[in-house]
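Engineer: What follows is a set of structures for review.
What follows is calculated from the coordinates using simple rules that are stated; it is not laboratory data. As the structure is a computational prediction, the values presented were derived from the model and not from experiment. Cβ atoms are built from the backbone, for glycine too; each structure is taken alone.
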Structure P
């Protein structure tokens, strides 16, 4: 989950904005962060390009804040061909050197190389499962495996889950990198495989409704 950046988060996990809506405290920092929280985080995603983008950006986030990555997201999209896996899979050493000079993104050779590698791996998954989405949604936890109440304390106690660990292990077996269990849980939170909007958050019900209406890809 994105970082919690207010002492209030440790008590309630919610804050009231200028519009009087209660939101998860971690999005309090900027309007763009609140927009991300309100319209993207926790809503189910089945689009392969968006799923691949997010799993790559979660890898880039390692050691950094999500807000840093969010602020650079458009630059990342430009640098990595809008995260179209077929195009990124064609990148070579010259592209790595080019990207290492791109001040708009995180210039980390290992993470850049990982994104190219993972693009090639996601194509393999598509060939096996029909889509990346069909593969990813196999790891959605059953309702009874989730906490009875999604509070700040409950989510804080879950940096990983059995499902995020299983996803991480399976991806690593398939040759992926920068896909540790904690990173994969953050990915699952963001892409709506779990809904970790805290109880009382004004967005929680909308995310639950979106999941109820979703036709899970198979």
Structure Q
């Protein structure tokens, strides 16, 4: 029996996934929680072997959550469970130590297959995710900005704060911070002003 823990800040997702995997005789859902911090707090009780982790939650960033789980629950293998397949999320998750990446909306049988594959020491990267990683291997220096990152970068260049950008794009301030950090990393910039200057020089705006 494979001991599985679910981490997602939406109760309906946790409940739905628990119900969907209930018929899998080789899996046991030992715990479900809304944050990586709570998972770590319950780790000694639950002793999960595989963790299904939402990549976008309040608190720790997705990358930091993967690293914290790896540090505090070294026996657990992490699979990202996300609705997004952006380049930075996929690459960041795998670099942080995730063994698999499952997109929300796939059949429960595919989630179960991913859990078994990762538990057995392998990895699980469906075609869209594998394609992102392959592109990164082929062109490691070419870090393409996503459409949303370009939107955020334009507003950063206009001098808007994270709060103003969040209001303008109708997204959370935390998401804006995530994008700004990603943009600076891709552009090799140390701060917002430098990111804007690099973007102008490379004609990205």
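Engineer: Computing mean count of other Cβ atoms within 10 Å over residues 39-46 gives 19.5 for which of P, Q?
Structural biologist: P
Engineer: Given that distance in nm of label points 7 Å out along Cα→Cβ at positions 23 and 159, derived from a single structure, equals 6.0, which label among P, Q identifies that structure?
Structural biologist: The value was obtained from structure Q.
Engineer: Please compute distance in nm of label points 7 Å out along Cα→Cβ at positions 15 and 151 for structures P, Q and give me the label with the greatest value.
Structural biologist: Comparing P, Q, the top value of distance in nm of label points 7 Å out along Cα→Cβ at positions 15 and 151 belongs to Q.
Engineer: Here's a follow-up. Where is relative contact order in percent (Cα under 8 Å, 6 or more apart) largest, in which of P, Q?
Structural biologist: P
Engineer: If you don't mind, another one. Quick check on the output: 1.01 is Cα Rg over 2.2 N^0.38 Å, derived from one of P, Q. Which one produced it?
Structural biologist: Computing Cα Rg over 2.2 N^0.38 Å on every structure in P, Q gives 1.01 only for P.
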